[in-house]
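Values in this text are rule-based calculations from the coordinates and carry no lab data. What you are looking at is a predicted structure, and each value in this text was computed from that prediction instead of being measured. Cβ atoms are built from the backbone, for glycine too; each structure is taken alone.
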Structure 1
Amino acid sequence: MFFVKKYRRSAHAVYEVKYHFVWCPKYRFRILDGEIKPWLQKAISEACEALDVLIVEGHLDCDHVHLCVSAPPKLSPAVIVQKIKGQTAERIFREFPQLKKRYWGQHFWARGYFVSTVGIDEATIKKYIKEQSDDDTSDKQMRFWK
């Protein structure tokens, strides 16, 4: 069997849902360095922890954020990025008030973002499903549903 990964569990689901996000500050200013970088890393970690989202890998470049996360299936990618960007933007203006002059209107992050799913490829899933139908117990299950 090829599913040997450790899956996450909730009350009613066993899952492995991963997303790759990329987003940048408004106007793509090269501002995510210096004292802001470690502060922002901590703020993103805290926002993810509050959502029960695990950070698999992350990187802050001076003008954009890369984040690979494992998320519960109840959270859509849009909700995840909305919460992270919203919470960090609100907190960054409180921590670094000098940024309010550069980012007027309380908008720190650009409106858009990139998201992609991360997971097992299609061929692996097809193989797994095919192997399930070769099992005797699956024949009994299929008769049950007919």
Structure 2
Amino acid sequence: MGIKKQCTKKNMKTLSQYKKILDKHFSLYIRYRDKGKCFTCDRECGVKKAQCGHFVPRQYLAVRYDERNCKAQCYACNMLYNGQPSAYAIRLKALYGKNIVETLEGLRKEITKLTPMWYEEKIAYYKLKVKEYETSNIWN
């Protein structure tokens, strides 16, 4: 007979805690995927110094973890220049087609409720993807 994990308030996470954990792994994945190169100015800043920039602000859950919406950006572009929205939009269209900006903007209006199970699945997925990058020869 297996031992069941007791579900207590002590080991349960809040949605806010799940979001913080997923943000960490998702951001690292995006920066590895983009090889630490700024999407908007092409600056090589490296995986550790790059940031996960969002075209549609991350406050909108429907696109917060949408890989099309998220690209590596340098500190200057992401923070000082507010994400460089014009350059970001031009490059998104070149990468995904002319309708991507409208698609992402439309998704911002969707009301999205994410469950603990959804977060757990995504955390596991992005942890694995990051581990694959970290153990590949590309980064050694």
Structure 3
Amino acid sequence: MSKNSQIANATVSAQADLLSALLNGGYLRIYDGSQPANADTAITDQTLLVSLRFATPSAAPAVNGLVTFNALISGIASTTGTATWCRALAADGTTVVFDGTVGVAGDTPNVVMNSVSIVPTAVVSNEGFTFAVSKAFSGL
């Protein structure tokens, strides 16, 4: 028989709430270049374009594993580039929470922006985004 493991809504919501708590006052750093293989992989030649701040709290309580992040605090771009991916960090600025893609609405990225073209001194903002914790897993 094949595996068909499913996680309860209360469990995925607790996981999502932990993720959002880790990001209270944290950072969303937006980069150009190729996204690393995973969130534990060091950044190498990618260029940091802008750093935004998560609010405290970063999100409302999750519903069925879906967390909706509040608007992020704007940042001033430091260099020119094309935003392709982001890394979310805890408030200490070093603890990585997750990586994701950045793009415009039609591309269906993790983080949607009005434009991925970043220029120095531009004010960059994000009105918030959602993150869903999966209810399926391959364990047991």
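The maximum of FRET efficiency 1/(1 + (r/R0)^6) of positions 99 and 123 (r between Cβ atoms, R0 = 25 Å, to 0.05) over structures 1, 2, 3, that is, the highest value, falls on 3.
For which of the structures 1, 2, 3 does the calculation of semi-axes √(5λ) of the Cα gyration tensor in Å return 28, 17, 14? Going through each structure in turn, the value belongs to 3.
Comparison across structures 1, 2, 3 (criterion: distance in nm of label points 7 Å out along Cα→Cβ at positions 19 and 59) gives the highest value for 1.
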